[in-house]
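Okay, got some structures for you below.
Please treat every number below as a calculation from the coordinates, not as lab data. Since the structure is predicted, the reported quantities are computational estimates derived from the model, not experimental observations. Cβ atoms are built from the backbone, for glycine too; each structure is taken alone.
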Structure I
Amino acid sequence: MRLLENIRVLDLTNVLAGPFATVHLALAGAEVIKVENPADGDLARKLGCVPEYNRMLMGTSFLAQNANKKSLTLNLKAPEGKKIFKQLVKTADVVVENFRPDVMTRLGLSYGVLSGLNPKLIYCAISGFGQTGPDALTPAYDQIIQGLSGEMAINGDERLNPLRAGFPVCDTVGGLNAAFAVMAALYYREKTGEGQFIDIALLDSIMPLMGWVVANLMIGGQQPVLMGNDNFTAAPSGVFKTKDGFINIAANKQEQWEAVADILGLPELKTDSRFQERDTRKKNRKELTPLLEAKLAGKETTHWVDELNRHDVPAGAILTLEEALKQDQIKHRRTFGTVRVEGIGQIELFNLTAKFSKTPGTVDAPPPVLGQDTAEILKGIGYADEDIKKLKDGKVI
């Protein structure tokens with residue numbers, strides 16, 4: 001049995017936050033039906049670094065987060081398209097969309113309308129700012145939210161700031177928040193029989209991710225300090241130069257700091273008044289780092305990683321993305337699964353990264369070609385081949 005076996009999700013989402021939410025539901029075993037416009041589908045189908053795949057409407061951005069899903073093309077502006085969608089809603093458990101807050105209402109497909117057809121329906125709306133409030137109708141992309149959330153303001157150092165995260169962190173955490181919320185709502189429905197409306201805002205979602213920094217300001221009154229690759233919670237904790245590159249060291253405990261001093265042959269620093277106590281060490285990190293790097297420069301990163309970890313000091317190399325993906329630990333954890341995509345070949349996509357002992361979630365089917373499941377889905381709600389041909393001729397599908 002799959003974790004979400006027999007759960008049907010109608011996925012109206014595009015690009016990143018929404019599809020990232022629904023791919024987690026699909027990996028967990030839900031039947032996720034992407035409802036896409038008949039012309040060219042999800043915009044992500046055209047986004048990616050391989051122009052040939054973009055022309056195939058199978059861009060790498062789309063491939064990354066649409067495994068295990070089905071694709072139904074449907075023109076929701078056409079009366080017959082609305083009729084079909086409403087029929088599907090009667091068979092569904094969840095609807096997920098990431099339009100602007102007014103779009104579904106203007107289409108006549110609001111939660112109020114759909115829940116009237118299916119009172120047990122869980123409806124999750126994902127948007128930049130949420131369904132209400134002064135900014136609700138303002139357009140938003142990940143980078144806009146990164147700027148408005150304060151996330152860009154706390155990154156980098158005095159030379160490079162503001163600085164965005166190297167991936168769409170607000171979209172991604174918004175998608176995770178939505179997936180978590182849908183799962184919670186399904187649990188609630190199991191207990192009560194009641195569906196509900198879920199309002200997910202990307203701006204809301206990123207705020208708790210900055211919890212420690214936010215707490216320092218809101219509770220402790222401390223403004224964020226630009227520290228680059230240093231960790232504000234301890235010293236030495238951050239990035240340090242070695243003979244052949246860089247190393248992350250996180251000596252957060254007093255005994256770990258003392259171990260670092262001994263391993264590097266600097267036992268005198270343990271009793272140096274500038275570095276003896278944790279809070280004093282943090283204030284004097286700019287004096288401490290050059291002393292440590294002078295010793296670290298004597299050997300390669302791998303030597304120091306092994307030696308520090310052997311003495312229970314957390315340390316690790318700083319890998320390229322390619323190196324990170326090829327780590328033995330990633331392979332052991334089966335973080336990625338392999339699937340064949342027609343016209344492209346074998347590709348690797350992430351499995352469900354939460355490892356369930358009884359209901360594991362894996363990549364079982366490739367991301368769908370646009371509209372590949374349209375006929376099957378329509379036949380499932382009573383449409384005959386002749387009806388489907390008429391719908392196609394009328395550009396409803």
Structure II
Amino acid sequence: MNRRVLDDIRVLDLSNVLAGPFCCHQLAHMGAEVIKVEAVGRGDLARQLGADPELNACNMGVSFLAQNAGKKSVTLNLKHPEGRELFFKLLQTADVLVENFRPGVMERLGLDYPKLKKQRPALVYCAISGFGQTGPWVDRPAYDQIIQGASGLMSITGDSESAPLRAGYPAADTVGGMTAAFAIAAALNARPRGSFIDVSMLESVLASMGWVVSNHLIAGVRPTANGNENMTSAPSGTFETADDPINIAANKDEQWKLLARHLGLSALCAETKYATREARKKNRLELKAALEVVLRTRPARDWEQELNKLGVPAGAVLAVADVLSEPQIVQRDFLKKYRHVPGVGRDIDVATTGFKVDGEALSVENPPPELGQDNEDIWSALGVSSEKLKSLKDEGVI
């Protein structure tokens with residue numbers, strides 16, 4: 001792909017940890033130039049987070065490496081008058097600003113949207129926060145798990161014994177970041193350009209729970225935690241096999257009949273309690289037990305291959321390490337390898353995006369940046385002399 005959709009767009013990433021950086025990760029892969037504006041001396045908190053203590057100590061934590069490839073890094077003390085002066089110079093070159101501070105922080109810094117809009121009317125300003133910029137909860141602190149609990153997500157995760165249960169990854173941060181990236185991409189298409197985007201992680205998660213929310217709002221059904229059972233159909237859920245669990249989604253009558261026939265259980269189709277979709281839903285646990293008697297006789301991968309060939313959707317339940325080594329992932333270039341990464345001292349593989357454009361997987365050439373590695377290039381391009389840069393560094397401004 002010779003030209004990516006956000007080529008010529010410059011993004012200032014003032015965000016930390018996950019929601020904002022994940023948003024800008026998407027924008028970078030779509031071609032935007034993303035400049036991380038980080039705190040002097042410490043940078044993005046994610047630099048100290050992750051499962052490798054040595055990398056945390058080097059300010060290149062795994063949590064940072066996960067969603068900052070392709071970005072540039074400058075350091076800046078936004079509380080210092082000269083720091084704000086430099087920031088306003090940089091702002092004049094930017095199309096987008098992303099921040100995920102608590103509401104009110106940017107205003108206290110003198111960098112809130114009304115002030116920045118006067119300096120840069122065409123700026124697309126995106127503020128990501130736990131609960132949005134208004135409302136009774138606006139001053140509440142919010143981390144991913146707080147939002148998972150407040151949104152109702154935890155109440156429907158797990159089963160009757162384990163719920164409420166946290167999702168196994170930072171779902172609220174990730175959904176909030178993706179929502180922000182979508183909104184920014186849309187706002188960049190507006191004419192005249194220039195807008196304030198208020199992303200609420202709470203509302204982003206609720207929006208992603210459309211069926212659950214609508215079952216309550218429209219059908220009056222209180223959402224419950226149903227474990228690995230798909231309550232919209234049966235047999236549809238997770239089943240035991242001779243080794244690993246397998247997901248089977250025989251959601252249509254014809255799929256149910258094909259499944260029963262393949263397992264040698266065609267007689268079940270004639271039983272009244274399994275004759276219709278609604279009847280199977282009411283008797284799902286008894287039906288599950290009957291199917292597992294046969295499914296436990298052979299491995300999940302065997303059933304997976306045979307059932308999919310028949311037209312019955314099925315898939316073994318995989319560990320993260322297993323799916324990342326699958327040809328399906330490897331052959332589609334989902335992972336990008338960076339060799340001899342500065343600050344890391346070894347090769348790393350990182351995830352890219354979940355889509356291709358014109359058949360090409362999106363990637364960025366440069367690995368995640370060391371803290372402040374682009375100070376000289378970025379600030380010099382704005383007319384700051386080498387002598388002044390040294391002075392600013394000595395004073396802790398950059």
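Each of the structures I, II was assessed by distance in nm of label points 7 Å out along Cα→Cβ at positions 343 and 383; the largest value belongs to II.
Among I, II, considering only mean count of other Cβ atoms within 10 Å over residues 127-134, which has the greatest calculated value?
Across I, II, mean count of other Cβ atoms within 10 Å over residues 127-134 peaks for II.
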